[in-house]
Structure I
Amino acid sequence: MNLPMAEESLSSHLLQARQCLHDKWGDIEPSIILVCGSGWGQTIDCLSPQSNIPYTKLSGMGSTTVAGHEGKLWLAKPGGLEVLVFQGRRHFYEGAGWTPVIFPAFLAHALGAQTILLTNAAGGIRPDLHPGDFMVASDHLNFMGSNPLIGQTIHPLIPRFPDQSKVYNPITRKHIHLAAKSTGQKMKEGVYLALSGPAFETPAEIQAYAKLGADAVGMSTVPEAMVANSLGLKVGSISCITNLAAGRSDEALTHEDVCKTSEISQTRMTALLSCLLPALAE
């Protein structure tokens, strides 16, 4: 299933999802939507979580199939700020099509959110990127083999040929850097390359991607960023570098090691988000 959902299906999913949220939480007005990638999900514990809705009960999402992605939508109120947190994301390689992958961006827009913050685990390609580093995306390369906007126009606000010159909002990126500085952390910046997965990359592929300008590589984020940007949301993306990309070390790549590095970075992730989210809401 390589085509995005039809506009009628999108409207139906959004209506059902919004009704589900209203039944659970009443009238909410989140200004920020946070999507937690691999290893970022446990940060919810320190974001004043209120309650959650499993993805299985949320039209448009469906159940997650990847370890480390809990599959719950949380209402959190850090510092009294209303934030919706997707604890785990759906991936294109899961085989359910684009719908669950890009639905958080559509729901964010439908709820009136101004900003969507996307997080992920990534492999470091650039020599100065090491496990445990954070990188804010300045741009991306889409090597997923498809595009979430293929097919009929799926939202009246999305043009047939949306501009992608500044997908990652400069002001949002500045706030991310400032939050890192405020919490005593280094925030690197670079180009994120997205692949469909689920296999890790070969050393030869990594060498090629490096020559094309990629600094880090992963299997997510770009589809949601493209859609959210096309809808007029401010987009920010933070990668936790959890491993050296293939060929940069002699170690075999495993998802378990990705999760282990993310777990070690939990305290720093939490401090960063706790400082960043209020700033993004200003």
Structure II
Amino acid sequence: MMGVALEAFAQLLRSPDERIEVARACFMIAQDAYPGLDVERYLGQIERMAMRLRARMPQGASAEEKVVALNQFLYEDMGFWGNTDDYYDPRNSYLNEVIDRKTGIPITMSILYMELGRRVGLPLEGVSFPGHFLVRLQLRGGTLVLDPFAGGAPQSEDDLRKRIKRVIPDGVADNLPASELPLDQFLEPATNRQILSRVLRNLKGIYRKDDKPQQMLDVLNRMLVISPGASTELRDRGLVYHRLECYRAALKDLSDYSEREPDAPDQDEVRAKVLELSALCARLN
């Protein structure tokens, strides 16, 4: 049984991908950590920011001029910045906190950047670049890649190759050095579901590191709404349920994982856990 908040999220995710409202979904994710959060109020704040930005744009501005205006508005006038000081603070992954504190990580800064850009006629797209989320804009002369974490700075081919080199060791992909890998494969636009999954993956990593199983459960529930077939998340939710002493829920998730992934390398471990939980649940009856 889904709770009301999770059901509302699931309803939003039933839309075709291009019609999923990413900002609304992000504020819904934040309701797990901030139960009283007013989604409409924060959406209104984005609208008001976009109106202020629109008001200062010259008539008939080109796409490039709009990018310059967006960068000046968001970073110079509004004072937003990429949080390099405390990167793993969970608040950086919640869009309400990003707006309130004017700081975030690459994925959340990119979401805000895209939301504002689209409202002033910039069809910005997210890019799940290795290790660092970016934004792209298709122009007549090619593709402009921007880094909303670094003030919307345009990324040259050299910048992008350096980023790849930091994340992908030579020879891992197609036996080519990182400097020779085709850039296009890393610059494909991310779907809205992929963007939301990346936000949640960041939160999952933070709450796992901080050993916060209840928060991790909230995140995993949302991840499984987006990707019901994600076996790893199903297994991890089963393990979290076990830690939270929700033994029947743990048994169901781990049994389902075991059936889905009969050849998984951790199958013996999971089967042992399933046997242990079956005996435990039998005693609870």
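Each value in this text was obtained by applying a stated rule to the coordinates, not by laboratory testing. Since the model is a prediction, treat every value here as computed from it, not as a measurement. Cβ atoms are built from the backbone, for glycine too; each structure is taken alone.
Using the calculated result 14 for relative contact order in percent (Cα under 8 Å, 6 or more apart), pick out the matching structure from I, II. The read-out was computed on structure II.
If Cα extents along the principal axes in Å comes out at 51, 41, 33 when worked out from the coordinates, which of I, II was used? This value belongs to structure I.
Work out FRET efficiency 1/(1 + (r/R0)^6) of positions 218 and 258 (r between Cβ atoms, R0 = 25 Å, to 0.05) for each of structures I, II, then name the structure with the largest result. It would help to have the intermediate numbers written out before the result.
On the way: I: 1.00; II: 0.55.
Once FRET efficiency 1/(1 + (r/R0)^6) of positions 218 and 258 (r between Cβ atoms, R0 = 25 Å, to 0.05) is tallied for I, II, the winner is I.
Out of I, II, which has the highest value for Kirkwood radius over Cα pairs in Å, for residues 82-241 alone? Mind dumping the intermediate values first?
Working: I: 16.2; II: 17.0.
Greatest value across I, II: structure II.
Computing FRET efficiency 1/(1 + (r/R0)^6) of positions 58 and 162 (r between Cβ atoms, R0 = 25 Å, to 0.05) across structures I, II gives 0.45 for structure I. Work out the source of 17.5 here, i.e. which of I, II gives that when mean count of other Cβ atoms within 10 Å over residues 42-49 is computed. The structure behind it is I.
Taking -17000 as the value of helix-only ellipticity at 222 nm (-39500 (n - 2.57) for each DSSP H run of 4 or more, over all residues; to 500) derived from one of the structures shown (I, II), identify that structure. Walk me through the numbers on the way to the answer.
Working: I: -10000; II: -17000.
Structure of origin is II.
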